[in-house]
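Got some structures for you, see below.
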Structure I
């Protein structure tokens, strides 16, 4: 499990991040990116500190964080699995791959395993249509997949 930080630990790290943006106007998105890079997601205590440091209402921060898909309010897995559901992948069995991964990992698309090892995502396209159906794990693309190959791929990322 991820280490739960005390509010003061969030405060120190987030204030340091906010201080790296001396011009507060226009700093919200890059500051959110930096906070997420630091913690792996955007924990509420960190956002509360950021709101104070940037003098931006917490509601505005949540509005931005929930608008952009790049931001995550919940912890994410060490490895991100993206199952392509673009037309080529869908037609060639992407849905079956997703169902197999959901069963294997015990989570639904959009969820993270309890041990924070894997996050499973269903995505519109990964740009590998010629390899359909395709799955990405972190930055590695696996194409022309069948459900029986997924276990071996997952084993490469298990510790």
Structure II
């Protein structure tokens, strides 16, 4: 797997809840490109303050993890930016905060016109499927993504 740099961290005031490394209240996700499987992967450790029921990762945080990996999937495979337009989630198994790292995966299923369809999943440390979502993204032409969302261009993710 190839590490993906976060070029947004260089922008003054960047504070994304999902991936800004400087946001101490955020998820601080890091990403990898699995070119063999054509996926974006994040390995992430749940934090105690993100629970719902005792020792269980909050469902809203799970949906945020899958939403964020979708955005990075668009960056990697469509080389632009977009916004979530629809998300269908299926929670399959509670995620224990104490069980350690999770694997979050995003895969571009198809792209037509300005819509991207992304399949995501969260696996626990035992490799068990805990949550999955089908996410639809509305994507922008690269020029609009650069202007409105500070999209730095595909190459910036690997410098």
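Quick note: the coordinates plus some simple rules give every number you see, no bench work behind them. The model shown is predicted, which means the values in this text are computed figures rather than measured ones. Cβ atoms are built from the backbone, for glycine too; each structure is taken alone.
The greatest value of Kirkwood radius over Cα pairs in Å among structures I, II is that of I. The value -14000 for helix-only ellipticity at 222 nm (-39500 (n - 2.57) for each DSSP H run of 4 or more, over all residues; to 500) was derived from one model only; which of I, II is it? That value comes from structure I. One of I, II was used to calculate relative contact order in percent (Cα under 8 Å, 6 or more apart), giving 23; which? It must be structure II, since only it matches.
Of structures I, II, which gives 1.4 when distance in nm of label points 7 Å out along Cα→Cβ at positions 65 and 105 is computed from the coordinates? Matching structure: II.
When FRET efficiency 1/(1 + (r/R0)^6) of positions 9 and 145 (r between Cβ atoms, R0 = 30 Å, to 0.05) is calculated for each of the structures I, II, the largest result comes from II.
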